[in-house]
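Before anything else, here is the set of structures, which you'll find just below.
Readers should treat all values here as calculations from the given coordinates under stated rules, not as data from a laboratory. This structure is a prediction, so every number in the text was calculated from the model and none was measured. Cβ atoms are built from the backbone, for glycine too; each structure is taken alone.
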Structure 1
Amino acid sequence: MKDKEKLNIAQIHWGFPPIVGGVETHLSILLPEMVRMGHAVSLLTGSAEGAKTKYEYRGVRIRRTPLMDLNWLYKRGLLGLKKDIVKMFEDFIYEFNPDVIHCHNMHYFSEVHIRTLQELARERGVPLILTAHNVWDDLLFLDLTLKIRWAHIIAVSHFIKRELIGAGCNDRKITTIHHGIDTDKFRISVNTRSLRSKYPQLKDRRVIFHPARIGLAKGCDVSLKALRLIRERFPNVLLVMAGTKNIIDWGESQQKDIAYLVGLVKTFRLEKNVLLDSFTLDEMAQLYGVAEVCMYPSSVGEPFGLTMLESLSASKPMIVTDAGGMPEIIQDGINGFVVPVRDFESLASRIIQLLGNDRLRERFGYTGRQMVLAHYTKEIVTKNNIEVYKNVL
């Protein structure tokens, strides 16, 4: 295939904005950039409250259905849906006639979905590509990762690639492609007037931003334990935690975690030092603008963490834990700090160090922005994905 040829690309994932999450944000960046490069792109995804079933998003043709809504499927169950799922995929593929089918995280959740899609792809001679944004420790993950005939697998980090190899995947069929970021949206100088007007408590505060989704796996409890120590040194500190209502919550654990964390804030008497709310994507960009330091103390093997790139692109240093793929981006002492998992004292110490040293914050922020511009732009990640398609074809 010649490089100048344009492709008809079908993308398939369980969620897309207004559903909020790392994969959803990644797709909102990647897919329009593919369109800008001249490719035809369609997305089959789950239903979302207030969203139409058929529309275009920045040139991407969107199709929504409850049959791809994991929240609904978790409550309803998959029994008796096979005929509907077959028809859903048949209609989608017939409508858009893709050259390549690119699935995201379909190596888990539902066997009937991916086996149906595999059969249709085989019948039409269309390569089936997977981006593995996560890995899981159970038999369903092993079955769908190893027994589905993936033409190629994209891993979002070297950590995920190692996990896939450890599960038995052929390393020659896996390519690591880190996420990319919109460096115009997340930039050094952003107008924060509307955010400050909405949240007057931001005025004259030393703001720390925890941009990851609210949950214990994201280390939110560790952040609150660290905050108790930070407040002793900086009494006017404010920790902003970004909650959201629109997420894929397979297992329905989100509300339980939030309830525990709200209780923790009250127990520690941190009400005046914590701002917990749901924010739009535009408000997220402004939050990086008002923050001095960002942190993501995940307590699990985080696959990647798109918020790391957002923070660095906004020229703000970030502190992460030595877990999963995060240390591939945050380099200790270069553009942020890496601390041990669940070590709230080390986390607090590093944040206190950064809040007390303007020059160090500026150096880390400048270095981080330069690294993003060199390696992690939306243009770079899109080009790398297209290269995988053309190599497979």
Structure 2
Amino acid sequence: MKTTSPTRHAVDPRRGAGRARRGGSHGLLSLATAAVALAAVTAAAQPPSRQVGTEPWPGPDTAPWPTGDAAEAGFDPAGLERLADLAETTHADSLLVIRHGRLVFERYWNDRGPDDVQQTYSGTKGAFALLVGRVLARGEIESLDQPLVDFVPELAGQTRDLMTFRNVMAMTSGLAQWPALDREDREAGRSQLEAVLARGMTHAPDDYFIYHNAAYRVLFTALERATGLSLPDLTRRELFEPLGMEGAYWVEIHTDERLLGYQSIRMRPRDLAKIGQVLLNDGLWKGQRYLAADYIAQLRTAPAPKANPSYGLFWHLNSGDWYLTYRESDYVRQPLLPGTPPDAVAAWGNSGQIVVVVPSLDLVWTRTGRQIPSNIWTPGGTTAQLSAAAVAAVKQ
């Protein structure tokens, strides 16, 4: 298994022959797949701790961050230093704080710097949600409720016809998910699409939340077929270039013979912060309309609150009274980020690739690194502590 920087792949658009919704019970068991599996696939094939270099796309950074003074932005500078101390002692590589649209604090460790592209793992999901919105705005998909089988007709059967963009993005598609399936996918060397086709449905859509990388990754195929572009080319057109994400790229997963799919986006911490700022600004970037405000509102709202009130569409929410954990969907009866206002939303990737957006404070902060002591689902864990410290540093 190899991970590499991307090459360009031509993709023929294939829209399924209609909706093809086949009936059947919603609670079926099934076979195997590759979701968290591929998370584990790629975990076994991680790049070296120092990120490899990449060629930036031609031209200057068209969307650099304006900078500002932290005190003038309403921060207690000593509070930001306490935040930085916490980040450093919990193995961060970078910490950025943005308020009122200006970068007011930026710190790097471990020989990192502003131009280093860094692996974001599931932090990519926050960016991918914007990509889906751009394809939707172009009319290349009808709605978030459009069945994926319209673009991936191989999904037909075993009630996989019920999978939609929305329920996949909400992690409530009902597709089978448990660690044994992930192991099967690794052992069989399945592609990301093959991994999904090896699974059936265990729940009705929106009935059950389980964090599901395999279901997420079938959206890669759906968008490629909807647009006729490879995922790297589509992302360059709709995300990297409009937001000035210089040097960002998808990491590909290969065997010696074929492309299996895509791991996640490597981007600069400043780029991860841009993703958060678009959410904060209700879809505006640099004063221009990048995505519709109502689409951003959907990302920040739990579509299946009975299944999990603390997850929107590929974004974690702080507004729920309880949340569900990563593997077993265990209940934790508290907000996801205690000490942070309830309107906060977050994207989180393995080892602590984090962007947190707090609209009520006009605040975005990011942290990247490799060895965060605990994940976002750990009650009172590192992410919650960092977020509370960032909020506490705001004085006005």
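Which structure, out of 1, 2, was mean projected area of the Cα convex hull in nm², for residues 142-205 alone calculated from, if the result is 4.2? Considering all the candidates, the number was obtained from 2. Determine which structure produced the value 16 for relative contact order in percent (Cα under 8 Å, 6 or more apart), calculated from the coordinates; the candidates are 1, 2. Comparing all candidates, it corresponds to 1. 0.55 is what came out when FRET efficiency 1/(1 + (r/R0)^6) of positions 150 and 286 (r between Cβ atoms, R0 = 35 Å, to 0.05) was calculated for one structure; which of 1, 2 is it? Here the read-out was taken from 2.
Thinking of 1, 2, which structure, once semi-axes √(5λ) of the Cα gyration tensor in Å is computed, gives back 32, 23, 20?
On the way: 1: 37, 22, 20; 2: 32, 23, 20.
Computed on structure 2.
One of 1, 2 was used to calculate helix-only ellipticity at 222 nm (-39500 (n - 2.57) for each DSSP H run of 4 or more, over all residues; to 500), giving -8000; which? Computed on structure 2.
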